[in-house]
Structure 1
Amino acid sequence: MNSNSIDSKLLEVLVCPLSKGPLVYDTKMQELISESAGLAYPVRDGIPIMLVEEARKLENNK
């Protein structure tokens with residue numbers, strides 16, 4: 001696994017800390033996307049930063 005990827009087993013158990021909903025990994029943006037919360041959590045050096053304060057609001061969120 002390189003520093004630009006997320007372990008698939010880890011992705012299976014990670015959920016959004018705000019909504020508790022599933023996350024989708026965006027490899028291009030290096031973010032974990034929570035559609036339910038409208039947030040994108042950054043991934044730095046292969047480590048998901050699961051802090052709401054660090055998350056970016058999705059532009060297409062209602």
Structure 2
Amino acid sequence: WIIRINTGLERFGLSYSQFIQGLKLAQIDLNRKILAELAVKDPSGFSAVVEKVKSALGQ
């Protein structure tokens with residue numbers, strides 16, 4: 001799952017660890033399996049999650 005998530009994050013310029021930290025800050029409670037499926041099967045949904053995470057990280 002981590003590999004799929006990390007691959008999905010490459011285009012956003014975020015590392016996996018930054019993403020996980022941002023999920024906690026944004027209080028987004030999705031498990032890694034769901035995040036990996038979003039990254040592969042629903043890129044627009046994954047993108048929305050990443051944008052919320054980046055906002056929580058102040059990026």
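Brief remarks follow.
- In this comparison of 1, 2, the computed figure -2000 for helix-only ellipticity at 222 nm (-39500 (n - 2.57) for each DSSP H run of 4 or more, over all residues; to 500) is attributed to 1.
- Origin of the derived value 0.93 (Rg/Rh (Cα atoms, Kirkwood Rh); candidates 1, 2): 1
- Looking across 1, 2, the calculation of relative contact order in percent (Cα under 8 Å, 6 or more apart) that yields 26 traces back to 1.
Every number here is computed from the coordinates shown, using simple stated rules; none is lab data. What you see is a predicted model, and the numbers here were worked out from it, not measured in a lab.
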